[in-house]
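Pasting the structures in now, so scroll down.
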Structure 1
């Protein structure tokens, strides 16, 4: 009898050990399951420089009684609707824990991904992100006091319904050319937009507009210097408005 009981106890002990091993394995598998990356606030942003285009002084033209003169006048005005940002992005893809302890990271000299900017202090709902629609565009023009039809630099006339951008992901959400996105391309070294660099797409999370620029690593930009990104964000400068607007930036590297 004692022998039989001993065998039963041995089997129960083995079963318990087996179940414990399964439990540990299951816990390990659960703890390392992949987590989808979403945009996050950058560790820091440094303003290197800031400036604006200058206005020219008056140009001389002689007038003489009895003459009728034909003039071709070329001028420039500073936009009342936009602020431009450009620069470089550094960082790494990180594997770490909830306490920001780094298990491993992957640094990149030519980062791929996106930079996001929005005026809302609360984090955008990234799972609800989508391409901005024409109603969102109109709302932004209203906020900027831009006339959609007569202002050449309105949102509606700057970001056009476009398929000339590379598809990308915001977390798990795919943004592609089949979604009627509104996009623009900032100027490169030839003072022209290029469909292969400095693309910017307008996104919306259901409540807020999100200006989104796709990184173009080490690309010669508008000032003949190398940049990772160039982007526009809306800023109302009509009727002498000089109030500053706060934008909140996020970055997603991939």
Structure 2
């Protein structure tokens, strides 16, 4: 039986997961410090500032694909990146501490549904760029609104703003990466029903509401407080539970 708890914070790229994690470490260190990050395998090149064994175990694609033949691993294609989760290592970690994953819903889904982790107490939280009520209202609009196209455009704009903050000029590779991530967002939202709670958050990673002022404002603040409440075992105002057929 696991002694630790598995905390999963997932959502589309640029939904606001990373700034929420940083804000929690700043304002609620007593909650963030005990959470040990899960380090995945990844076949992409390290980005500036990333370290092997800290952010990811960086390996070539063939090496990660080979892990799929070993019983202790789960290998996934994540928006074109090949990633792998060492389930045996995770179970060992959970014998001594709480484990924390902040990232994409593909890995989040595996963490919440893998039968080898059935005995692990879990909290799965999904950050969404739209609310349940907004989805229902858009569905009522009938064929005048394409939800997949709308979600893609919402995330495309967020990703463009984030990348422009990071780089003054965007390359073709940057634009292709943005389109891949934005185009995957609707499919990722359809996994939200697997999570214990959904936090609607319009202040994505591109928003200055996370760090331009002393304390997060707007949806950034509400999202931070909602996640903190969920960690404490409370059900915060604004948190949602999505049904499987919410998104057609």
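For distance in nm of label points 7 Å out along Cα→Cβ at positions 85 and 101, which of the structures 1, 2 scores highest?
Structure 1 comes out on top.
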Identify the structure, out of 1, 2, from whose coordinates Rg and Dmax of the Cα atoms in Å was calculated to give 27.8, 134.
-> 1
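Match the computed value 18.5, 53 of Rg and Dmax of the Cα atoms in Å, for residues 45-172 alone to one of the structures 1, 2, and report its label. Could the numbers behind the result be given before it?
Working: 1: 23.1, 84; 2: 18.5, 53.
For Rg and Dmax of the Cα atoms in Å, for residues 45-172 alone, the value 18.5, 53 is produced by structure 2.
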For helix-only ellipticity at 222 nm (-39500 (n - 2.57) for each DSSP H run of 4 or more, over all residues; to 500) computed as -12000, the structure of 1, 2 it came from | 2
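We did not get these values from a lab; they are worked out from the coordinates using the rules stated. All figures in this text were calculated on a predicted structure; none of them were measured in a lab. Cβ atoms are built from the backbone, for glycine too; each structure is taken alone.
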